[in-house]
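Input: structures, listed below.
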Structure P
Amino acid sequence: MVDFYRKWATDYDHQMLDKLGYTSPTKIAQQLGEQLPDTRSTVFDVGCGTGLTCVFLAAKGYTNLDGIDLSPEMVRVAAERGIYRELLVGDVNQALDRDSNSYDAVISSGTFTHGHVGPEPMDEIFRILKPGGILACTVHEDLWESMGFEKKFATLVEQAVATRISLKLDSYYKTGPAEGWFCVYQKNT
């Protein structure tokens with residue numbers, strides 16, 4: 001997977017945005033912005049890739065943006081944007097090197113897509129969120145049940161860790177079928 005993204009890093013934005021009409025990063029960032037109007041809020045971008053998701057947030061004035069991705073090359077491209085305070089190369093399937101209750105929001109677009117990251121990072125994500133913090137992420141429809149995302153989110157709600165704000169099936173692209181869940185959850189206080 002790292003080798004795949006290493007080779008794709010420099011052309012990723014062109015391929016996804018210009019050729020395929022990829023809108024998922026902007027859509028999920030808009031949903032987060034609706035829940036998090038304070039542009040001084042701290043946001044952690046899980047699976048940040050080249051930084052497409054935070055481009056929208058930065059354009060809206062958000063400045064406290066951090067990110068993590070498995071691919072050093074993708075992180076390099078994201079760093080070149082100049083919108084992140086801090087970027088980490090790391091595996092989101094491992095413990096996140098972040099303090100508990102340290103972020104107002106976590107955002108992720110395209111990370112829970114091809115089955116290389118399951119729902120296991122959700123515990124870490126909710127650990128680093130401040131009470132009242134927002135998670136806005138996308139999950140590919142094919143993985144929602146089969147990889148256990150539906151069950152994981154239901155468990156987080158049942159255990160009073162989180163409250164669902166919205167859950168909508170929508171397209172990742174300008175045209176095409178709805179193939180991903182756009183999820184917005186709030187960490188309970």
Structure Q
Amino acid sequence: MDELPNFPEECSYVIDILGKVYHNDDIAKKENMTPEQRLAFHQEHSGPRMEVLYAWLNLQIEEKKVEPNSGLGKAFSYMLKRWERLTLFLLVAGAPLDNNLCEQILKRAILHRKNALFYKTQHGADIGDMFMRLIHTCYLNGVNAFDYLTELQKHVADLCKNPGLWMPWNFRETIAALQK
């Protein structure tokens with residue numbers, strides 16, 4: 001939060017509540033809860049916290065405890081205007097707490113678009129696109145892209161024979177089978 005140095009108490013209050021909600025989500029993930037179990041868990045444990053936060057945010061605006069045109073006032077108004085979407089995880093099974101994954105994907109696409117300005121040919125751009133897709137697929141599968149691409153180079157003959165066995169999610173098993 002950009003306003004933390006100017007409003008440490010108010011920001012800490014919001015961060016503390018949201019931190020507890022994220023902690024609840026971590027518990028749900030560690031316990032491998034189904035989307036329905038996670039929803040019920042959040043409704044029981046996070047719902048009351050979010051209700052307290054909603055009431056507190058409204059009180060800050062209504063009683064003019066925060067200047068509406070200040071950075072903090074704008075942040076509070078932003079949250080309140082989007083409250084229904086911010087609390088969708090309390091209403092819909094499987095709804096994420098945030099859209100961080102989407103933002104990460106968009107940042108990769110934007111970075112790739114910026115880098116693509118320097119391709120000299122359409123063929124070079126097509127190859128760059130292919131590598132970007134491979135690297136992102138590696139990321140989504142928890143695979144080190146450099147290690148993956150290195151293994152593809154080492155086993156190019158086997159790769160050409162059966163490309164389906166050399167995907168980021170299964171190439172390790174293929175290498176292990178080759179080493180037997």
Given a computed value of 21 for relative contact order in percent (Cα under 8 Å, 6 or more apart), which structure among P, Q does it belong to?
-> P
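Please state which of the structures P, Q yields -22000 when helix-only ellipticity at 222 nm (-39500 (n - 2.57) for each DSSP H run of 4 or more, over all residues; to 500) is computed from it. Write out the running numbers ahead of the final one.
Details: P: -8000; Q: -22000.
Matching structure: Q.
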Output the label of whichever structure in P, Q has the greatest value of distance in nm of label points 7 Å out along Cα→Cβ at positions 34 and 114.
-> Q
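Which structure, out of P, Q, was semi-axes √(5λ) of the Cα gyration tensor in Å calculated from, if the result is 23, 19, 16?
Working: P: 23, 19, 16; Q: 45, 24, 12.
Working through the options, I get structure P.
Where a number appears in this text, it was derived from the coordinates with a stated rule and is not lab data. Every value quoted in this text rests on a predicted model; they were computed, and no experiment measured them. Cβ atoms are built from the backbone, for glycine too; each structure is taken alone.
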